[in-house]
Structure 1
Amino acid sequence: MKRRAFLKLVGLSALFHQWLLRGVGAAEGPVVAVADGKDYAQITRNAIAALGGMKRFVKSGDVVVVKPNMGWDRTPEQGANTNPVVVRAVVEEALKAGARKVKVFDRTCNDDRRCYVNSGMVAALKGMKNVELKYIENERFKKVDLKGKAIDHWELYDEALNADVFINVPVAKHHQLTKLTLGLKNVMGVMGGRRGSIHKNIDEALADVNRVLKSHLVVIDATRVLIAHGPQGGDVADVKYLNKVIASTDIVAADAYATTLFGHRPDEIAVTVAAYKRGLGEMNLKKVRVVRA
């Protein structure tokens with residue numbers, strides 16, 4: 001084969017590889033990227049890159065919301081909140097992609113100031129230009145007609161609804177009610193009102209909310225996971241280090257894969273099943289293409 005023809009073939013092969021990674025027209029279904037390693041910032045970047053990079057999601061001038069779990073007055077080592085190193089890496093990638101502003105917030109369960117500080121988020125994001133680590137402002141919750149199976153309407157946070165890009169960055173952990181809390185459940189952090197009342201039908205209620213508030217990108221922190229006494233935890237003996245970050249555009253597929261890290265099947269998690277039945281993503285991992293980043 002002549003050199004020019006060979007180089008052309010190599011170039012076409014590289015483009016085809018990128019096309020597959022981006023999941024464009026992929027027959028295998030949604031892509032879930034899994035990155036392993038102890039450099040948590042790097043594996044976060046690797047997982048996003050395996051999906052085609054942050055520029056696939058964020059365009060120049062976009063306002064981006066990065067929604068971690070930082071609802072508990074716990075340190076990073078206790079595993080109840082999203083790893084701040086993972087969050088900072090996501091924020092950095094959004095800024096590099098051209099985001100005009102990145103907003104980070106969560107409606108906490110414990111005192112918000114203690115949660116923001118002790119989770120490590122304040123220190124991680126301190127001094128970053130065009131980044132707002134914001135406390136929830138109750139007046140910014142807006143009543144939204146969900147037309148759902150479990151809830152007809154609910155107050156959702158307007159900055160999440162109005163963002164150009166909503167990036168969902170949960171921590172993977174045990175939950176005493178739902179068995180696990182992952183991406184689908186992380187949206188509770190943008191719900192106002194008496195959100196605890198949805199627990200009586202939480203699987204359908206979360207499907208209702210996720211149907212309206214779409215996660216453009218899901219990045220699951222499984223660097224260290226809480227395997228018992230969740231969601232609040234407290235004992236570092238309940239924390240297992242897996243050194244993984246999972247990323248996908250399909251929130252159900254991301255949750256389904258993360259479920260296996262705990263020894264469960266996706267069909268054992270009612271929240272995942274409800275979202276799958278509502279057409280919010282793919283639960284059957286045989287139809288998901290897992291890419292090692």
Structure 2
Amino acid sequence: MISLFRFSSTHPVLFLVLIGLGTGEYAYEVNIARPPLLFQGAPQAIDKRNTDTWFRILRNHGFILGYSDLRGNPLWVEYALANLTNTSALKRPSHFETDWRSLNRVSHDSFRDSGYDRGHMAPNHAISRLYGKQGQTDSFLMTNITPQKSNLNQRIWQRLEELEAGYFATHFGKIWVITGPIFNRNIERLPKDWTVEIPDAFFKIYITEATANKPSIALAFLIPQSVNGKEPLHKFITSIDDIEAQSGLDFFSYLDDNTEASLESAANPRPWHTNFVNKQLRW
């Protein structure tokens with residue numbers, strides 16, 4: 001503090017320039033860079049005194065997330081999906097990278113021999129096809145990764161990712177996805193990295209943008225780590241209100257109150273149904 005005071009006293013003009021640059025960069029980040037990656041505002045902690053829901057917003061190429069250094073997990077990750085038909089797949093990287101922005105320095109090896117997969121929240125396949133190599137590289141940062149049991153990660157979670165990219169985004173033209181972990185009070189951590197807490201369940205929220213002729217519709221899933229991977233997806237349909245209560249996060253705060261209440265209280269898959277989707281939900 002003394003050094004900063006001395007610097008501001010001896011170099012007042014330079015000090016003001018640096019303050020202005022920092023303020024301008026923050027304003028650019030909040031007002032210009034982040035909004036295109038968010039639908040109706042960033043998620044917010046319901047109780048700002050609850051440290052378990054504290055996060056820092058990290059912007060990536062094609063997606064954005066709220067990262068908890070205290071839990072070693074992204075608490076929420078948001079991305080938009082569009083039709084993948086005319087896009088090309090990229091070769092999958094073999095290694096995950098530590099994010100220089102994280103305080104706890106979670107690494108690829110943090111998960112080794114843990115019994116948990118490195119579970120993508122923003123999915124490699126869709127992000128790489130829509131947002132290219134930089135998007136894929138960012139999706140392999142450990143701030144986008146959370147511990148998932150293989151029956152969840154390689155079965156049900158993969159089916160949801162295929163459904164959102166293969167049908168929802170194609171049928172609706174564009175959808176928004178918010179996803180993340182749910183924790184209960186029984187805290188478990190990775191054996192090789194105690195900065196990483198193991199989630200008990202995961203959520204996915206899908207929502208469309210309203211048009212002049214169609215209102216927004218939403219569909220939410222809450223899936224426990226304990227699945228065997230063969231369950232029908234419709235078993236895990238829930239409401240956004242339920243996810244908010246369990247995550248401690250408030251979504252879509254920019255929506256008008258009536259629209260928000262209607263969307264978040266419903267647990268109705270019918271607006272999303274065709275024969276194809278119905279088969280996927282019940283498979």
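Read-outs: derived from the displayed coordinates by stated rules, not from any lab. Everything numeric here is computed off the predicted structure, so don't read it as measured data. Cβ atoms are built from the backbone, for glycine too; each structure is taken alone.
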Given structures 1, 2, which gives the highest value for distance in nm of label points 7 Å out along Cα→Cβ at positions 45 and 125?
-> 2
Can you spot which of 1, 2 the value 18 was calculated from, given it is relative contact order in percent (Cα under 8 Å, 6 or more apart)?
-> 2
Out of 1, 2, which structure matches 21.8 when mean count of other Cβ atoms within 10 Å over residues 29-36 is calculated?
-> 1
For which of 1, 2 does distance in nm of label points 7 Å out along Cα→Cβ at positions 197 and 253, calculated from the coordinates, equal 3.7?
-> 1
Winner on percent of Cα pairs over 37 Å apart once structures 1, 2 are ranked, highest first | 2
